[in-house]
Structure P
Amino acid sequence: MADQIDTRILPTMTIREKIGQLLHVGGIIGGVSADDEKICAAISAGDVSGVYLGYPHFANPEAAAEITAYLQALTSRPLFFAADFESGPGYNCADGCAHLPYLMGLGAIDDPEATRRAGEITAHQASAMGINWLYSPCVDVNLCRHNPIIGIRGFGKTEPLVTRMGLAFIEGCRNAGVLCTAKHFPGTGNTESDTHLGPAHDLGDLETWERETLPPFAALIDAGVPVVMTGHAWAPFLDPHETAATFSRPVLTGILRDRLGFDGLIMSDSLVMEGAAPGTTIPERCVMAFEAGCDILLASYDPGTMDAMMQALDSGRITMEQIDASVARIERAHEWLGQQTCGEICDADNAEARSIGRRSAQLHQGDGIPLQPGDYACVVQWRNDETQFFTREPGVLAHCQHALQRHDPSAPLVAMTRLCPEAEHNRLLDAVAERPTVVVFAIVKNYAGDPHLGKFTDGTAQLIQKLIDAGKHVVVAVLGTPYAADQLPTNCTFICASGDSLGCADGLIDLLTQDDA
């Protein structure tokens, strides 16, 4: 495809500079510190051309904008700045920006216009921070209900829904002038392992993949999505060699490029993941991913990567033609970004994002709501270990607690830990003994490396059963995954909003108190 791409920029770049255009790093977290000195030097030298801004969160949009401006000033070439923002900019920014539901919440609403606006608001506000690339939307179809890593990050469990919402989301991003990413090709929704922690493989077959998994990617490609991110799961029906799709030339070049005709950027998922290629180095993984067909190689910074790529070129493992084609695609993306206008953050968008979150709350099983003042006690499960990554969680849980306090000032309020060991049960049972109904507020969601795999802890599930055995009407209100219902008795009430934002909390409170204000 190199002859179909504008290559005017290529003669002005050295081979090292071209390889530097392929390399993106993660690791700038919350601010540029002395620990980031090597990354800054690599940017200045042209050895890195993109930066993923990840955890922990930024204090506010201004802090994020300061970081992108500082890093861009290190080089005359335009950089890519990327973020997940999988539930709006509030996913990474603590204050001052839009907090949306996760994509599963948008899928629950099933309103393409709301999803388009979610993409548009997210991209506008990202642009205001100097972020020009979103690692979203995730268009993996949740075929495996117990998948520990997709879950609420995807729109849902059916192909038509995922396709419909994915198309709306990328339209919003395009309108706002920010790159977006369809991930994780060829699909990670039919696995039962987290590739952050180890290898995974697709549990399905070719027929299922063609019918359920492929169509969202194909539709977004036809609609002009600019980037496709690879997944690290092995799909044995697409490539019999046991390797992550990221390193499979039959998958990336044979299917994504040749069959589907995708001529945008192919980027690897993070190559630092344990499930990528166990037993290999980061530099070797970068070479393997580029061999397979990736244009952008996302990893932690390793000075050996540049040397490994140069050696691979000298040995013939990779070719100058491949490098030139990738660099030309990268330049084309920069050219498009250069034609866009910078977004802004405004109160109206923040309010709209909150209202979208409010719509995501749903009753999944049971009855007995709205609650009646005088009838219920409130138990709130706090996740202290997670707050270093998800800084908005304590405030959202407190918002839920305060709302029920206003609804019933006499309601007992009881704190529960994430583990909720058996030693804690008697205290909790005694605290709610005088009320016939017990509301349990909890955040249950999957995230990278979650030791509980996006589920209630055993102690929590046991406590809920004990409450039911004691004759209580239990109402479980979850911010996060609706699949948490799988662990609950069928005779309890379960409501869920797929997010951990104030808007999602508002939706649960509406269901509990019938407050439509």
Structure Q
Amino acid sequence: MVSYNWSAFRRYLPFYFLLGSAIVSCNESSQKSSNTFKYNLSVGLSSLDPAFSKDLAAMWACSHVYEGLFLLDSNASLSPLLADSFWVEPNQLYYHFLIKKNVYFHKNSCFRNADSTRRLSAKDVQYSFERLLDYKTASPGAWVMKNKLDSLRPFQIVDSFHLVIRLQKANAQFSQVLSMPYCAVIPKEAVEFYGKNFRKNPVGTGPFTFKLWEDGEVLFLKKNEHYHLNDKIGLKLPYLDYVKITFNENKKTELFSFEKKELSFISGPDQSIIQQVFDRKGNPKGEWKNKAQIYKKPFLNTEYMAILVRADMLKKNSVMRHKKLRQAINYSICREELAEHLKYNLVLPANKGFISYGMPNYDTNFTGYRYNLEKAKTLIAEAGYSDKNRPKLDIHINNSFVEMSELLAYQLSKAGFEVEIKLHPADMMMQLAAAGKLEFFRRSWFADYPDAENYFACFYSKNSTPPNYTRFSNPIFDKLYEEVCSETNAKNRKLKYKEMEQILIDESPIVPIFYDQSIRIVQKNVSGLEQNVLNTLDLRKVVIGN
């Protein structure tokens, strides 16, 4: 017979209980750690206030926490998110939104206590838009609403879940504008409770809630257990438990971390990563064929050289005064050579004008500029120049694009231009370009929403700088631009867009270089990471493992 010392067992019972709890807790922690999506933002993050989501890093981070009335899906189609439904009155001025009734803000101390929340209402949408417009907020995104809303009564609350927005005039792109991160809905209580620290204490309705942020180090987000959306078979979204975002500027370290399985994916690889992972044709090389999943998708971002064309801002002897010389510059550039040499063919040569590949409702069946050295030389001669009297051209560039500028200079000199490269610190170059002090300089345009109107805004003469860095002004173009802003018929807009692009090709205020592609290097055990032409990062349906 075995005897037990029950007295001793009772004495150590609390210890056994704690040990068992610790083992269970460790197992749960390990499971949740393995269900964490991890990525790096090399450019850093300054705010989690959606009113300041002006770059891709902020857009991505804010999109995990906040939501707007609409969402752009993987096909860049508009889908209701916080809006249950909407309709536009026949006058195209009054937009009605019915707000979902099952949406709650994240639990937060701004509502009575840390375990409190409240339901989203139409008033929250109105407050968020009014705050975006308020000059005291100083949001760089105020332009998305500015001069669009009715000046007397822009908002009407019909009931707690029915909002009417009134416009000054018809705007065909207004619904798409509302999908932008700037238009995310926030609670007034959070802004008032946290004040200036709201940027570090986000409260939204999104799939993830705020957990921890150490500036320049790491940001942790946690699954929103009360998220309002399910998947197609009724399972609660999101599938992930956590999102971990690090802030490491060194891209080489980023690739090393990916290889150690410390990152779930890499996006926007720089030249050092491209050379290790891809061959000159843009295909994964060696072990990378099986080491990761690699995805490419057209990204609505055009890299171009901007040309200052406003006569009273140009130097007296500037070559940019001559349209033929601006056209000659375009014919001098072999975009295919640039794409292969600089980007390993992971971008597309910009031979179709300013609008990037992948733009919905856009016709690219026309010819832009293709490399034609003889044509370039002919135009230079017609403008009155020769080998003994070469047109002089300065390329203004920042330190990140030296190799590009050298190849551009080489191609332009072959055509007959005398070229000098001038380097500037990035911030200084932006200031000089905005002030109209540069005549030929690198820029890029990343679409805010998938409509060509957003691109053509860069050349509307009534727009200041930014976005009209070239100071382009053309009355026919302006008239077409104003028409497409209010034209609700997609086919009619498509025809007008083609006319506008042709004007830009003829007048040559820019030299399109690349149409970008979003490149994602993803771990083999990650699925459900969808892409669209705006390169948004939707993590709601991401699965790690089986």
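Since every read-out is calculated from the coordinates, none of them should be taken as a lab result. All of these numbers come straight from a predicted model, not from anything done at the bench. Cβ atoms are built from the backbone, for glycine too; each structure is taken alone.
Structural remarks
- Highest-scoring entry among P, Q, by distance in nm of label points 7 Å out along Cα→Cβ at positions 119 and 455, is Q.
- Source structure (of P, Q) for mean count of other Cβ atoms within 10 Å over residues 343-350, computed value 21.9: Q
- With mean count of other Cβ atoms within 10 Å over residues 327-334 derived as 24.1, matching label from P, Q: Q
- Structure responsible for 112, 61, 40, with Cα extents along the principal axes in Å calculated and labels P, Q on offer: Q
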